[in-house]
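Several structures are given next for inspection.
Readers should treat all values here as calculations from the given coordinates under stated rules, not as data from a laboratory. None of the values given here were measured: they were computed from a predicted structure. Cβ atoms are built from the backbone, for glycine too; each structure is taken alone.
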Structure I
Amino acid sequence: MSEVAGGSFVQFQVLSLDHAWEGVETSAAVSGIEDFASHLNSAGVVTHTYLLSGLKASADLLLWKVAGSAEALQEHHLALKRTLFGRHLREVAAYTGVTKPSTYTKTENEYEFLTAPGKRRRYLSFYPFTKTTEWYLLDFEKRRKIMGDHIAIGRKFPEVSQTLLYSFGADDQEFVVAYEMDDLKYYIDCVMALRESESRLYTRVDTPVYTGVRKGPSDLTLLFGGTNE
């Protein structure tokens, strides 16, 4: 997958569990979740799972998927939808993009970083992002200086990891920005500092924001395993 030109295909899929799931008998619910979990890393897709329940209205589960092609993401999505648990999950949103070297720093999250479970921190926060038209009308060197100042602020918070996706022409937003951290308060301080960057003047869209807690596939049964004996 890492040989694909332009980097990896990445998707953040936000899901909500429907109320009918509450009526599913426990043994069937457990079996359905186990079937769902067995497909999370299939079809050439690596998936990281996060719990959104209680932190965002109308959202329960976040799947962070990394693949070698758009077709792999589609095949993976349909495989999950064919499971019992998957049929009870409503898709709230899906943000898709690719990794590529930054226009301003030439840095990129490589496939090995994006897929390694050991690289994941406790929390994930992400949002779709679009700049203003005025930003692209600026001289390139001016843009590079502004982004250099912005990046320098972010580097003062080394316990926050960033992943940047490019979505131009393939989705509604231009970018998807994701941050991983072990301390949400520390991350909030980071975002507050970044708000003081001049680049903020050229932000058109940076919502909705989704924040989730890292969970493994084996945690899904305990979290969503049904209530009826």
Structure II
Amino acid sequence: MQSLDQFLRESIEDFVLSRKERRDFRESVTALDLDERERVALMSRIRDLAIEYVNDENYPAVLTWSYEAYKTVAQLKTKAPSHSVYFSPGDECKNAIVHLLSSAQNRVLICVFTISDNDISDEILHCLRRGLAVKLISDNYKAFDKGSDLFELQNKGVEVRFDKGSAHMHHKFAIIDDALLTGSYNWTRSAAERNYENIVVSNTAGLLKEFQSEFDRLWDKFK
């Protein structure tokens, strides 16, 4: 991974990921045979480098460079296990969510208690701008919390449905393409910075079917 880090640092110097660099980068990543956790870490490193180098003058060029590098990693097949596990405090859980959203190709179904992490909200909006089907179920009371992004997401075009009763809609799961993401982790900055939380990402067909059924049931219930 150190060699990849050096490669990325040299590439970003001119803010261009050339065709040759993309090919070399793809071959290097493929040779390492990264698992899902390692790929998430590499994509997070690309984002961190872009933040380190960006300024008002080079913003468009750095954005293009990071997008091309990010896309190169996202499109590669990995030795993905049937499940991956992430923990907080720390950015492991948040990065796993952002990675799955950024890699989404078809559908994004989110059923979570609340969302107040701007990095996650921005990626949800990016999915919408890319033309993906995005649906969101959340808690009606949490939508009014200070810092909540729920109404902003709704106002910007995400189809959102809230529960209508006095009890909380306390689920924390998402179906992104054919991956299920679930666990205790709330989609908030405090969950990343302070709380002991977890996320499990699984492609097990039986689990996907059960969570899809629950999402559909609540989506119809909260019309």
Checklist outcome for this item: log10 I(q)/I(0) by the Debye sum over Cα atoms at q = 0.18 Å⁻¹, for residues 152-191 alone gets -0.56 when computed on, of labels I, II, structure I
Checklist entry - One of I, II was used to calculate helix-only ellipticity at 222 nm (-39500 (n - 2.57) for each DSSP H run of 4 or more, over all residues; to 500), giving -15500; which? => result II
Item to check | Test item: mean count of other Cβ atoms within 10 Å over residues 96-103 calculated as 22.4, pick one of I, II | outcome: II
Checklist outcome for this item: Re relative contact order in percent (Cα under 8 Å, 6 or more apart): value 31 computed from one entry in I, II; matching entry is structure I
